[in-house]
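Read-outs: derived from the displayed coordinates by stated rules, not from any lab. Fair warning: this is a prediction, and the values are worked out from it, not measured in the lab. Cβ atoms are built from the backbone, for glycine too; each structure is taken alone.
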Structure I
Amino acid sequence: MGDLYKHRAMRIYGVPERLITGDADDFDKFKAWARCLKKTLGNPLFHWSCMELQTIFGIEEILDENNSTEIWEKATAMLATKEYAAQAILQKFKVELLCTSDDLADLLENHRAIAESESTMQLLPSLRGDSIIAFGQGTFGNLLEKIKKQTDVEISDLDSYKKAIYKPDQLLKAHRMEK
């Protein structure tokens, strides 16, 4: 589950980070979301989640902690079929353009693969800049290493950091996906 809005709601409801973006398995993360969903009643997240289950999987029940295992098993079984592969779902809904939320240092291999494929759908990144100012986050060191590799700038202080992130011709060359 990679929905930033769901992640935010889960944090608001006190879900531990390992059950949101951490090392917990996908099923445990799904169950954690199931425990939160009814608390979002009145928020578009509630309605979007119900519509996802209904429109894609034909699941009419409202997801909660009591039925999360059954819903997980049904949806997982469906996703294992050719008819529910990611590309098949996107084609079913006639998606022409899909924009993703990506980090400034992401390499976007999936975007490149779609651009080079026979797909008629266009996949474009929408770059999020919030990670470049998340100095106190545990993942910031990893981001610095990625930026150093992509820009060939040795980052040792704020000035060199700004030099690296303001080199769009180098930092963003990994984001260019021309057919």
Structure II
Amino acid sequence: MGARRDERGAVALEAALTFMFLFFILAGVIDVSIFFKNTFSVSSGARAGARMGSADPLNANFAKVTATQAASAMTDLDWTRITEIWVYKANTATNTLYVPTSCGVVGCVKFTVTAPGTVNAGTGVWTLRNACSGTTIDTVGVLVKYTNKAPVMFANNQVITEDVAMRLEQIPSTQTCVGV
């Protein structure tokens, strides 16, 4: 026997509400998963840039090479949504990481991504880096900002920010060390 005539509409309504509830749960799982994947990619890009910068402190194009490495590590993301990449001198003298509030100060270069894995010329300067043996070694910081695009509904236009700092590799005392 089927449902009574006066209960058929109630069953259809319950099914519609149940499917709508399940759809929102599925959409939330998809959005949150993509958000975490994007957060991981931004974090990986910042770490890759900091590793590159710390490994080659005497490079004449130090800041641009560092930012390019960060951008190259994030090619799985929509490059138009990477809003900023900062390469800056991190102050670790007080055992706290100093991130400049703007990149107009000396020791900070701000880049934007112009194509997948490519950055512009950058604005700002960081001319002197110290990685000489027997001195206080500088620390390079890389900050990446990415605006998330949610495919369904959650965390849309949420800015993902990742900041990584690594100490420059020390130039051996047997090698001529000229601050750049």
- prompt: Computing percent of Cα pairs over 10 Å apart, for residues 81-120 alone gives 72 for which of I, II?
  reply: II
For -14000 (helix-only ellipticity at 222 nm (-39500 (n - 2.57) for each DSSP H run of 4 or more, over all residues; to 500), calculated) the corresponding structure among I, II: I
- prompt: Computing semi-axes √(5λ) of the Cα gyration tensor in Å gives 34, 23, 13 for which of I, II?
  reply: I
query: Out of I, II, which structure matches 15.0, 40 when Rg and Dmax of the Cα atoms in Å, for residues 33-112 alone is calculated?
result: I
query: With relative contact order in percent (Cα under 8 Å, 6 or more apart) derived from the coordinates and found to be 14, which of I, II does the value describe?
result: I
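Comparing structures I, II by distance in nm of label points 7 Å out along Cα→Cβ at positions 73 and 137, which one has the largest value? Display every interim value, and only then the final one.
Details: I: 3.7; II: 1.8.
Biggest value here belongs to I.
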message: On distance in nm of label points 7 Å out along Cα→Cβ at positions 17 and 49, which of the structures labelled I, II is highest?
response: II
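Using the calculated result 3.3 for distance in nm of label points 7 Å out along Cα→Cβ at positions 9 and 161, pick out the matching structure from I, II. Before the final figure, lay out each step's value.
On the way: I: 3.3; II: 5.4.
It was calculated from structure I.
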